[in-house]
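In the part that follows, the structures are each spelled out as structure tokens.
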Structure P
């Protein structure tokens with residue numbers, strides 16, 4: 001209850017036992033709705049398997065408090081963002097966060113649903129980088145992309161069969177790199193919101209790269225171009 005009321009940005013989601021009519025649980029649901037925290041009803045057996053000592057509800061907390069999009073944008077005069085459309089593997093998210101910290105990314109944006117959030121596993125894989133990278137979560141990634149475009153942030157999507165190669169863009173402007181989920185890639189609407197969709201050539205027999213590997217290639221192209229301009 002205290003986490004939901006006073007640190008809602010740290011609550012990834014709340015799991016509630018089906019059929020629970022306790023007033024305290026109803027109060028938790030009320031605070032969750034007020035703070036736009038996702039909550040789900042599960043049968044008692046499922047909730048017991050997660051934590052047998054629950055009292056009708058389990059809150060899953062993020063390994064780090066989320067930042068706001070405004071806080072990320074205000075931290076740099078030349079924003080460099082990474083937007084993730086439904087990454088499902090905590091290993092991939094942790095690896096992306098670690099690379100993002102090394103590449104000087106100002107912030108990462110993830111959707112609050114249908115995506116892995118900031119779990120303990122993500123923090124472990126990031127190997128300390130999570131402490132230095134701002135991560136925002138959004139209810140609607142496509143709308144967030146509209147907001148970024150209004151703020152003159154160029155959005156570049158990564159996808160096989162794109163309009164050009166990963167380096168065919170001027171990354172010396174404010175930019176957000178957009179990566180889709182491991183299996184399906186970017187959703188149609190998210191893809192449409194991109195100013196440009198680029199790809200990495202594959203010369204072997206595999207048809208795609210791991211999303212964390214692809215993200216590293218794109219991120220360090222931004223680094224390469226910006227370092228050349230700074231010299």
Structure Q
């Protein structure tokens with residue numbers, strides 16, 4: 001069965017949604033708005049939640065997940081915001097009966113799959129496409145120190161995490177990106193990925209770093225796939 005592509009924008013949230021039917025798109029939008037509202041309320045109640053770059057304790061259906069994931073990766077809870085919104089929207093689509101659901105929130109992608117799809121990781125120097133043939137929940141989340149609006153203290157063109165949950169993947173993508181120094185070459189990236197994998201491997205499937213013409217990976221990475229790059233399909237502001 002084919003699927004339809006939808007775009008939705010609300011404040012800072014800019015998403016692409018793939019769904020078999022418009023009813024699931026509407027469910028995704030409702031979930032995105034609900035998740036954003038809980039996050040906005042948490043920020044209003046405690047501005048430290050928004051500003052901190054360290055893990056913290058918090059409660060709530062959405063912000064509780066953010067804080068739990070940020071503790072695993074040792075980053076601030078807002079490092080998970082795009083991933084948790086995408087993940088929550090996909091989960092609500094599945095609860096409503098969707099067999100296929102994809103929410104790309106600015107490069108942080110949550111999925112529930114019943115068929116293979118191709119996902120691209122774009123940088124100014126390199127574009128890689130991966131065939132995702134996992135069934136059920138899967139996530140591909142990317143942080144960058146050179147592209148987009150991600151807050152990163154590193155210099156990776158892309159630090160990408162493959163996992164089952166986009167909230168967790170988003171947190172670890174930020175953590176990995178923060179570890180990539182300005183002058184890192186192949187040896188430094190290989191060593192950093194080894195150290196990163198030692199503490200992340202229990203929570204994610206695989207990790208990828210792109211910096212200039214250097215590409216490094218750890219863990220289980222989906223198969224590379226040939227694909228025509230269509231810039232107009234990239235979810236961005």
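Laboratory data are not the source of any read-out in this text; all were calculated from the coordinates shown. Since the structure is predicted, the reported quantities are computational estimates derived from the model, not experimental observations. Cβ atoms are built from the backbone, for glycine too; each structure is taken alone.
Taking distance in nm of label points 7 Å out along Cα→Cβ at positions 8 and 208 as the criterion, the largest value within structures P, Q is that of P.
Looking at Kirkwood radius over Cα pairs in Å, for residues 16-55 alone over structures P, Q, structure Q comes out largest. For the read-out Rg and Dmax of the Cα atoms in Å, a value of 16.7, 49 was computed from one structure; give its label from P, Q. Answer by label: Q.
Looking at FRET efficiency 1/(1 + (r/R0)^6) of positions 80 and 96 (r between Cβ atoms, R0 = 25 Å, to 0.05), point out which structure of P, Q has the largest value. Display every interim value, and only then the final one.
Details: P: 0.95; Q: 0.60.
Of structures P, Q, the maximum of FRET efficiency 1/(1 + (r/R0)^6) of positions 80 and 96 (r between Cβ atoms, R0 = 25 Å, to 0.05) occurs in P.
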